[in-house]
Structure I
Amino acid sequence: MALTLDHIVIAVHDLDKTIDDYAALGFTVVRGGEHPGRPTHNALVVFEDGAYFELIAWRSPAPQDRWWQLLDQHGEGIIDFALLPPSTAEVIAATKARGLDLQGPLDGGRLRPDGERLQWQTGRPHTHDLPFLCGDITPRKLRVPEGEVRQHANGATGVARLTVAVSDLLQSLERYRALLGDKAHIHAADGGNSATIALGNSVLELTQTAPQLQSKGEGPLAIVLQGAGTWDQASAKLSHGAPIAFAKAELTSKADSSLATA
């Protein structure tokens, strides 16, 4: 089974305010709950394709937590993303055989507001160009709600593309090949400065020309959603530092630019 996009992590200062703002953007937002042993709580925006945004906030400082460090040093925004493995332990073993060492399996969990306890295992990379693995122990439908919560007033249906900044494209592609195995569909683009990787319904775009490399370093930087939605620049500020666009709106913008310069 090929690895697919599981979720994108967006760090924020105030979870209640973020829930209200994402709802104002036309997203259906559900509270996720608390993480035992950590001062974090979250909310989810789940799409029809099964991928979701994790909006995460801290009730108190956590200086040893890399995600909190990113929030503290760089402000709100996209900080990480995860792929869904059929088995975390099996994928970690397979990647190790291909020369990529992942930490784990590491136990994790969440206590939902209704009292349901969720369990999962993660596999963590040693470099920030790669995603982590998040594989369920309890049924995934408990962690990732189904049904009407996946319907959004703004028309979003899934994640079309996630762009990731990498410092050395060739080295990152070697790591991704080790992570994804023989089923990896990788295409170079932009004169060797970027590449795309198919992840089920989503595309991962790696770029080594992103300005954030000089400040924030490697990691995810922008999201493009499937759907016919759009919003103006003022509304986009409600995304709490996460650059989010719609695929159709983006294509229209590019076409308009092309006509303007023809």
Structure II
Amino acid sequence: MFKIDGHTHTQYCPHGSGDHVEKMIERALELGIEEYHITEHTPIPERFMKLLEPNAKLRNYLAMPESEVDRYLKEMLALKQKYKNKIKIKVGFEVDYIPTEIIWTKDFLNEYGKHCDTGIISIHYIEGLSDWRCVDYTDDEVTNHLIPKYGSLEAYQRAYYDLVYESILADLGVYKPTRIGHLTLVDKFQKKIGMPKKAAIEESITKLLGLAKRKNYSLDYNHAGLYKPLCGEIYPPQWIVEIAKLLEIPLIYGSDAHGIEDVGRH
């Protein structure tokens, strides 16, 4: 069996454990992992920061500042070279798709993408009642600021999947990632806020998977959701995996590790 961990983070992530990526690579070697992808979050554009909720703690929690990108890439590429005879390392970014920041994101990828050989495109942010909010920050955010914006839990879920669909279509240049990150991240708090019936969102899921197939995208088979106390399932869950398999859409395992103990988990 070929072992890969296709989605991991580093000490550059402000909401991570702080564990150094080299120790995480050593853990991957212990587990017999043969290919290891380093996919740190892209910085948040300064202009978009002003649209996020006015919470300084949150803003400092999301991603490394743009001033650290060169250092991040230099360090990760050096580790790729250092370990080349032990494990195949790929370096890139988990890119946030932000509809208001398409030009910024395309410029960022045009500048740094030539140094990368992996990547993920994800949705973490969606417009709320008066500002933009994180879909995966707290259940209170979802209950008080996101669901009311869209009128119901089902409408909120569909709005999220509409953004995923839009992210596949978006022109972000030749270095745009073609792997969809944690497709069902919107379900992170499902045990607290509930979950719409499968039939209510199946049309949206099937539609975007059809587009993913036509565009030759893959899915991040992300196990982090298993360990979130209010989620308890993989992103995406098995019923979506079955549709993806029928469509022959590749699924790439990702631990979404933010620390040593998460590498290759489950």
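Taken together, the values in this text are just the output of simple stated rules run on the coordinates, not laboratory data. These numbers were taken from a predicted model, which means no experiment stands behind them. Cβ atoms are built from the backbone, for glycine too; each structure is taken alone.
Worth pointing out:
- Label whose coordinates, when helix-only ellipticity at 222 nm (-39500 (n - 2.57) for each DSSP H run of 4 or more, over all residues; to 500) is calculated, return -10500 (choices I, II): II
- Comparison of I, II by distance in nm of label points 7 Å out along Cα→Cβ at positions 28 and 180 - largest value held by: I
- A value of 3.5 for distance in nm of label points 7 Å out along Cα→Cβ at positions 148 and 244, calculated from one of I, II, originates in structure II.
- Comparing Cα Rg over 2.2 N^0.38 Å, for residues 12-67 alone across structures I, II, the highest value is found for II.
- For P(r) over Cα pairs in 5 Å bins from 0, in percent, for residues 20-155 alone computed as 2, 9, 17, 18, 15, 13, 11, 8, 5, 2, 0, the structure of I, II it came from: II
- Source structure of the calculated read-out (semi-axes √(5λ) of the Cα gyration tensor in Å, 28, 22, 18) within I, II: II.
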